[in-house]
Structure P
Amino acid sequence: MDSAYEVDLDGLLRAVERSDHVIVRFSALAERLFLDFRTREGEGPGVFVLPMASTIQERLATIAAARPHFPRPDKLHVMAWPLRVAGLERLGFLEAARQRLAGLDAFEQVRDLDRAFRDLQRAEDLELRSAITGEGYRTIWPGRPSADLDA
């Protein structure tokens, strides 16, 4: 179940329909979904899962590595996504992105988007599992031996 965050669905879909770039920043994942709708002769749009970046310079470097034949973007549309990854599908973001890519005859990129979505879902599942088991997390409550729990 997702949190009780409000999502501006109209704004979200407008961004997919009109922006040259969309970066989806997930609250629980280090990975980012990057959709680049720009095209040039011989190269269509792109769909990428990018690593987290600490600075705008790092982000621009990851974009340049993903899209080396395109100029550096003048501005990026970054969306903070507070919900689970599955919410992208449920709220229509993925369908809007698929439609835009299909309208550009970028059917391979539609498959890339579906693959990226599955990869992000797997990463989210692993992160949740790690949070539950404590692997890579530090608790704020000290643990007690199980014998203390029987008392």
Structure Q
Amino acid sequence: MRAAFLLAPLLFFASCGDPPNRLYGSVSQVYSLGFNQTQVIRASDDEVSVEYLSTSGQTVLAKVAKVTVSIGDIQPVAGMDIDMTSLLANGLPRGGIERVESTTTDFALQVGKIHFDQEPVADADVTGWFRTTLSDPAPGRTLNGNFQDKVQAQ
């Protein structure tokens, strides 16, 4: 009886973890972060995007957040914290975030890291996270996320 009494709270708290797909941060005071679907897309050998979508049936109403990162010169990717603000050889940042509703809003990053637990290759199940601090259009606000999905090739 005593063991059952002690075990019940442990089971409750173990079931209260974060959902595998989540968006959060202080940018929620400016933009809605509500979404109901994610997708991870390997667009080329160089680029991976994680998209948080607001959908109705099969119709995409908005890309609440689209996180894109260039990984072509990084091997292996799995297990690394990738700095999205580092510059590529062409002078562009390695990664970025945008929001696509009726118009597209590009978020400039002050700080940004993304992490894939597994290699993001076509048909692989991947989990990971990203953490950012924005510099524009919502300076100092944070936008963070967790993701878990099967990688789609495009």
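Descriptive notes on the structure:
- Rg/Rh (Cα atoms, Kirkwood Rh) - highest-scoring structure of P, Q: P
- Origin of the derived value 3.8 (distance in nm of label points 7 Å out along Cα→Cβ at positions 25 and 41; candidates P, Q): P
- Read-out helix-only ellipticity at 222 nm (-39500 (n - 2.57) for each DSSP H run of 4 or more, over all residues; to 500), computed value -13500, structure in P, Q: P
- Read-out Cα extents along the principal axes in Å, for residues 17-64 alone, computed value 35, 22, 16, structure in P, Q: P
- Here mean count of other Cβ atoms within 10 Å over residues 49-56 was derived from just one of the structures P, Q, and that gives 18.4; the source is Q.
Throughout, read-outs are computed from the coordinates displayed, never taken from laboratory work. Please read all numbers here as calculations on a predicted model, not as lab measurements. Cβ atoms are built from the backbone, for glycine too; each structure is taken alone.
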